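There are structures below to look over.
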Structure P
């Protein structure tokens, strides 16, 4: 008799500044199975987003690993492929509705992004706040 194994669910993220949108998608993903986070490396963030993240990869990994919905964290490129998912035996990739990954749609679970929040917006608000306090 074949034993059912827990599905392996991947969530890819940069996690440069953790916020409630990250927690919400990880929580949703955990309802489908064991969550493996594909954490984008510093080099890939610099290449695709044009800046060095506030925290290093190892610091971001430590934070993400401490989230109760996360079972494992692995380094990743900015854009994932089926080959990458196969390497980690992933059943489904969970992503927000801004997905640009190159994976088979049958392996993709897309959720709406949390409104009015992103690491970019947090960074922008912080800069605005800093400018006000420096006057």
Structure Q
């Protein structure tokens, strides 16, 4: 007569379940890390695009001032994956302040510059990012 130990099957089943749970936990952790990394990368890319849009709008504002020395006002533009707008304000007779805003998705970047206007040229100085 052959007798078998019935508990050996339970130990193997328990080992498989513990190993499976550990593997599942590791897989879920890796998926979460990957998703967070992808979101972070997207936000970084949108931030760069928004800054480029803001810079582009500031350049457009400088062109408007060059074409019309008395130009002031706000203009929105839609370019590529986002939008931008610029505001030109006269701070004195020959000085204009330009604030340009670029938006891509939920990311917003703003640039400000000061332009000095003469009869033949427009000179931009003090480019800076503003909150």
Structure R
């Protein structure tokens, strides 16, 4: 049964220099994505003002910066990232990394990002698209 207030865009795919994400489902206060990170790639060091994220590794090994902590997560391991916390996801391996990301918050747009470091030369320091 389909929810009348659901805003999901099933299978929406966003291509990025580090890999891609696919929106699996979305509603008013949550979004679920499958994130695939290419080998030897990483996302920018970033934070979000209006959302928190839960990351669950389903394939590969993730190097995760979560605030002041750096973690190594394997399949079936996870971390929770609070809003306004600097974080980064990296794949240092020679194989693909796949995580499931659950976003929760009052705003889930792709423009709620503050970048601090980015190896791909994307603008840092302001809210912008990933």
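Given 10.0 as the derived value for mean count of other Cβ atoms within 10 Å over residues 12-19, which of the supplied structures P, Q, R does it correspond to? Spell out each step's value before the answer.
Details: P: 20.0; Q: 10.0; R: 15.2.
Comparing all candidates, it corresponds to Q.
Between P, Q, R, which one scores greatest on FRET efficiency 1/(1 + (r/R0)^6) of positions 28 and 76 (r between Cβ atoms, R0 = 30 Å, to 0.05)? Could the numbers behind the result be given before it?
Working: P: 0.95; Q: 0.10; R: 0.55.
Largest one: structure P.
Identify the structure, out of P, Q, R, from whose coordinates semi-axes √(5λ) of the Cα gyration tensor in Å, for residues 20-67 alone was calculated to give 23, 11, 10.
Details: P: 23, 11, 10; Q: 46, 4, 4; R: 20, 15, 10.
Structure P accounts for this read-out.
For the read-out log10 I(q)/I(0) by the Debye sum over Cα atoms at q = 0.14, 0.15, 0.20 Å⁻¹, a value of -0.64, -0.73, -1.25 was computed from one structure; give its label from P, Q, R. Please list the in-between numbers first.
Values: P: -0.64, -0.73, -1.25; Q: -0.71, -0.76, -1.04; R: -0.58, -0.67, -1.24.
Of the structures listed, the value fits P.
When helix-only ellipticity at 222 nm (-39500 (n - 2.57) for each DSSP H run of 4 or more, over all residues; to 500) is calculated, the result is 0; to which of the structures P, Q, R does this value belong? Could you put the intermediate results ahead of the total?
Values: P: -10500; Q: -17500; R: 0.
This figure was derived from R.
We did not get these values from a lab; they are worked out from the coordinates using the rules stated. Owing to the predicted nature of the structure, the values given are computational and were not obtained by experimental measurement. Cβ atoms are built from the backbone, for glycine too; each structure is taken alone.
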